[in-house]
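Novice: Pasting the structures in now, so scroll down.
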Structure P
Amino acid sequence: MSRFEPSGPLRGSLRPPSDKSISHRAALIAAMGEGETAIEGYLDAADTRSTLNAVAALGARIEVGAELEAALRIHGVGLRGPRPAAIDVGNAGTLLRLLPGWLAGQDGGEWTLDGDDSIRRRPVDRVAQPLRQMGAELSARDGRLPPLEIAGAPLRGIEYELPVASAQVKSCLLFAGLLANGPTTIVEPLPTRDHSERMLAAAGARIERGAGRVTVYPAERLEPGPISVPADISSAAFFVVAALLVAGSEVVLEDIGVNPTRTGLLTILEWMGATIEVEPLGERGGEPTARLAVRPGSLRGVDVGGAEIPLAIDELPLVALAACFAEGTTTIRDAVELRRKESDRIATVTAALTALGGEVEATADGMVIAGTGGLHGGAVDSHGDHRIAMLGAIAGLASRDGVEVHGMDAAAVSYPGFEADLASLLGAQSA
């Protein structure tokens with residue numbers, strides 16, 4: 001258990017950890033590649049180490065310097081070279097949903113993907129169904145849950161319309177399309193993060209993008225160049241919201257990836273009345289980066305749904321937290337995807353904020369939050385979900401009485417140094 005008391009202002013600057021989504025994809029694409037790929041800034045966290053362990057089990061050779069984020073080299077097995085293995089994905093849902101795309105087209109190979117108790121509750125049917133349409137042979141517990149067994153088979157290119165916008169499903173099918181016998185087109189109902197498209201194109205894959213659709217063509221080989229990973233906007237988001245809610249704060253966040261498919265939180269907070277300065281810093285690894293400067297501001301309730309949801313899916317719990325401090329009502333809708341995360345985040349966020357004195361009502365696809373100007377405090381159970389743990393910590397700083405977070409160690413899934421970085425911003429107030 002960790003306790004987070006009401007704080008003085010957060011002040012100072014820091015670079016949050018590297019981007020988790022990009023790190024997962026960097027390791028997978030490097031493993032698919034020919035020769036050696038150098039990755040700078042790879043995230044050192046439990047989830048991303050699961051991906052390194054997975055590609056090593058598939059035959060890739062991993063070289064790590066004194067610090068993983070400073071020096072990582074992956075010697076790939078080639079697009080058609082992964083060896084049969086049993087893969088432990090740990091708690092990494094991204095790995096669980098992306099990796100089957102690569103393995104499904106390896107004719108004659110057999111793999112099993114399994115993980116921890118949380119992973120065993122996370123459905124895989126949304127990747128299994130389109131992969132089967134491509135000719136893949138997969139089986140899962142109860143038809144939809146891990147462990148997922150894959151028997152490699154020849155794949156055919158298809159056009160597939162995503163029933164729900166999902167970058168993970170899209171990326172899985174892009175990987176599979178590299179091994180298919182013809183072009184594979186994915187049609188998106190709403191735009192989602194496009195890291196896979198950018199990285200595959202940079203590695204030599206033929207990718208065509210149009211309005212609401214992306215097509216990948218069969219490839220003989222991938223040749224990734226050096227990959228550089230910017231800081232994760234999803235990790236930075238906790239300090240953005242903390243600085244908005246705690247009086248007197250002045251926080252600067254460096255080297256943040258601001259891919260437009262990931263900046264929905266900034267847009268929503270601006271709708272709510274926040275002023276966040278975004279200073280472009282150029283591109284890093286093909287991804288736009290920026291410096292963010294944040295100070296407190298008065299917030300108002302807003303309606304969040306539609307196209308903004310996939311652009312802010314991981315940050316919606318923080319939108320709900322900020323909404324508790326706003327004037328008026330905030331509605332989050334079209335976000336049923338939240339129920340398929342490390343926890344059912346509609347249920348866990350509603351429970352957490354209600355326990356702290358918020359007025360939050362869960363709906364089938366989101367939440368309705370009545371802004372009361374603040375939270376009293378209390379206790380939050382992370383339910384093993386890293387984002388709920390960090391949400392509780394930020395709520396504690398902005399609350400009246402403080403918050404106890406049970407299961408704070410879950411933060412290590414994406415942000416092992418979260419408490420230390422938070423302490424550095426709190427310590428800067430007296431510097």
Structure Q
Amino acid sequence: MTAGWADADRILAGVRPPAIPSSDFPIPAYGATPEDATAGIARAIRACHESGGGRVVVPPGVWRTGAIHLRSQVELHVSEGATLLFSTDPADYLPVVETRYEGLEVLNYSPMIYAHGCTDIAITGRGTLDGQGSWDTWWGWFHECDEDFARLRAQACFGVPLEDRVYGPGFHLRSSFIQPYDCTNVLIEEVRIVRSPFWQVHPVLCRNVTVRDLVIDSQGPNNDGIDLESCRSVVVRGCTIDAGDDCIALKSGREADGLRVNVPTEDVLIEDCDLRVKYGAITLGSDLTGGIRNVYVRDCRIGGPRLYFGLYIKTNSVRGGFVENVYLKDVTISNLTKEVVQCNFLRGEGDTGPLTPYVRNVELRGVTVDHARNALMLRGYRRSRIEDFRLIDCSFTVDAPSTVQHAVLGFDNVTVNGRPITDVHQLR
């Protein structure tokens with residue numbers, strides 16, 4: 001089905017914040033202290049949930065804590081002037097929980113804030129969530145995880161059941177900072193996120209998700225800002241993101257797990273965001289085996305001296321998957337070190353697998369670029385061209401020609417370095 005901008009209004013109208021009662025449950029009343037708030041927060045969440053829901057309130061001050069597990073009808077409210085300072089001791093994130101690591105299902109250390117199978121949950125407030133990531137703590141695992149990840153990939157490939165994919169102690173797979181998993185009606189709003197151990201806001205298998213007015217400033221390795229994985233009906237609005245990897249990434253599982261679970265990410269609206277560091281501002285993939293469709297990006301400001309791509313679509317024949325119906329409108333790009341759009345079927349393992357990805361119906365309308373290395377780098381396959389890629393009312397100022405291989409492009413009122421473009425060969 002071909003979508004269009006009217007479909008974005010459908011998404012916006014359909015996504016609603018969770019219904020949470022107005023009762024407050026201050027964490028000091030449940031035994032939380034600044035030196036150790038873990039048990040007090042857990043008691044407050046339990047009491048809140050058992051009373052029918054409400055806000056678990058973190059007052060101003062610095063509160064040291066381990067993993068926080070939300071329950072249905074619970075809002076974790078981090079007040080202005082409050083900081084939740086998360087432990088750097090891996091033991092504080094046990095027992096292991098069901099999660100995903102780079103698109104693969106695993107039992108691993110708990111995310112710092114986690115919810116599983118919940119309805120109507122929220123994280124709000126103008127306080128700070130500090131994961132204390134550094135090269136002496138979580139980020140150092142970046143150099144120690146290759147063997148563990150290879151083992152997990154092999155387990156997924158051979159169909160090892162989840163209950164036998166147990167990691168945690170003795171392994172070095174970092175957990176996400178915030179992860180609602182298989183949840184419905186989710187709100188994450190206003191908090192400031194710093195020093196994340198790994199991916200920062202990572203909903204998985206969630207429906208009806210609102211992420212708005214976040215300030216994300218964490219630039220450790222693989223510190224993606226917002227990862228939407230196998231989610232449906234999502235609005236991301238008003239966020240400012242300086243990330244150590246992709247700013248906003250859409251994913252849908254990887255390889256054998258992606259094929260087995262087979263849940264796409266679909267119906268996503270991203271608007272009024274500032275995306276500044278580091279790889280793709282808006283990235284689709286590379287874990288997109290389950291597919292991605294119906295993505296709308298409007299009124300965003302993109303660019304900085306260390307940002308690579310505006311729109312980055314990445315896959316290969318090992319991961320496969322599809323991308324269809326992607327629309328960008330009224331986006332301003334100040335500076336990119338690489339392409340405005342890279343759509344690359346040869347990333348990573350390249351064309352070495354059994355799966356054939358496809359990309360079709362991608363439109364950029366009203367995109368203005370002050371500076372980038374190139375306008376486009378499109379590399380499809382001869383057997384699977386990038387289809388129906390359109391540029392409309394766009395202006396690019398670039399340093400070098402574009403690369404276009406196995407792609408079908410359309411142009412309408414497009415200029416590159418002040419010169420009207422009417423044919424793909426003029427981009428080279």
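Values in this text are rule-based calculations from the coordinates and carry no lab data. Bear in mind that the values here come from a model prediction, so they are computed numbers and not experimental data. Cβ atoms are built from the backbone, for glycine too; each structure is taken alone.
Novice: Out of P, Q, which has the highest value for distance in nm of label points 7 Å out along Cα→Cβ at positions 119 and 383?
Specialist: Q
Novice: Could you tell me which structure in P, Q was used to calculate helix-only ellipticity at 222 nm (-39500 (n - 2.57) for each DSSP H run of 4 or more, over all residues; to 500) as -9000?
Specialist: Working: P: -9000; Q: -3000.
Label of the originating structure: P.
Novice: Given 5, 20, 32, 25, 12, 5, 0 as the derived value for P(r) over Cα pairs in 5 Å bins from 0, in percent, for residues 95-134 alone, which of the supplied structures P, Q does it correspond to? Provide the component values of the computation, followed by the final result.
Specialist: Numbers: P: 5, 20, 32, 25, 12, 5, 0; Q: 6, 15, 21, 22, 24, 10, 2.
Clearly, the read-out refers to P.
Novice: Still on this structure, please answer the following. Taking 17.2 as the value of mean count of other Cβ atoms within 10 Å over residues 23-30 derived from one of the structures shown (P, Q), identify that structure.
Specialist: Only one of P, Q returns 17.2 for mean count of other Cβ atoms within 10 Å over residues 23-30, namely Q.
Novice: The value 32, 22, 10 for Cα extents along the principal axes in Å, for residues 271-326 alone was derived from one model only; which of P, Q is it?
Specialist: Details: P: 36, 26, 15; Q: 32, 22, 10.
It must be structure Q, since only it matches.
Novice: Given 9 as the derived value for relative contact order in percent (Cα under 8 Å, 6 or more apart), which of the supplied structures P, Q does it correspond to?
Specialist: Q
Novice: For distance in nm of label points 7 Å out along Cα→Cβ at positions 63 and 287, which of the structures P, Q scores highest?
Specialist: Q
Novice: Here's a follow-up. Out of P, Q, which has the highest value for FRET efficiency 1/(1 + (r/R0)^6) of positions 239 and 399 (r between Cβ atoms, R0 = 35 Å, to 0.05)?
Specialist: Values: P: 1.00; Q: 0.75.
Sorting by FRET efficiency 1/(1 + (r/R0)^6) of positions 239 and 399 (r between Cβ atoms, R0 = 35 Å, to 0.05) in descending order puts P first.
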